[in-house]
Structure I
């Protein structure tokens, strides 16, 4: 039963990590690291699948470098800022509560990337 719960939670974490690639404020790497850990404990086959998928590069880079480089952080914050602004001023109707929630979530995500994610050395990919 524990194995099945870990697999289900791992698949949910993969889904959230994949969404985090495009949705501002939703982190990618922490969800993928969680999924990798859950799969390691429950299904080596799913862990290998995750590491071999297009999402696996986030996990491999994080482990290899011990965090994100300043360039990666700047890129992540830049993309998040762009998506927050686009969402807030183009897609969300004026007067909507989401016009407050989305920028706040984006700010929390940006601050998390800047201050909570460890800094790593810059190296060649």
Structure II
């Protein structure tokens, strides 16, 4: 599993990396939405994990870019955010995210969500 984690928090990127590497994932990081735009074309991704609130390119803008890109549009995308309100989750899902986790979340919750998204992709649902 090849995952790109996009979050302006170094600590959050490291935490997500550790949780997913324990499952055997290869994790790469981007510290901003703009950096993600540079990194995305360089590889094939099994999953993108994107923070909603970033200073240069909002996570929701990155979702829109990914969903409109011919080679990335079917890549499962998980939004993570400090915003836990249902309207925030719905907004992300309407833009094309496949999942949404409110921070803080447990490592097991992250891994279970990732497994669900990848299973849906493999079944043709994501």
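Remarks
- When Kirkwood radius over Cα pairs in Å is computed for each of I, II, the one that comes out at 14.2 is II.
- Taking distance in nm of label points 7 Å out along Cα→Cβ at positions 19 and 99 as the criterion, the highest value among I, II goes to I.
- Distance in nm of label points 7 Å out along Cα→Cβ at positions 35 and 83 - highest-scoring structure of I, II: II
- Computed 17.9 for mean count of other Cβ atoms within 10 Å over residues 91-98 - originating structure among I, II: II
- Origin of the derived value -13000 (helix-only ellipticity at 222 nm (-39500 (n - 2.57) for each DSSP H run of 4 or more, over all residues; to 500); candidates I, II): II
- Identity of the structure behind 22 (criterion: relative contact order in percent (Cα under 8 Å, 6 or more apart), calculated), options I, II: II
Coordinate-derived values only; no laboratory data. Computed from a prediction, not measured in an experiment: that's the story for all the values here. Cβ atoms are built from the backbone, for glycine too; each structure is taken alone.
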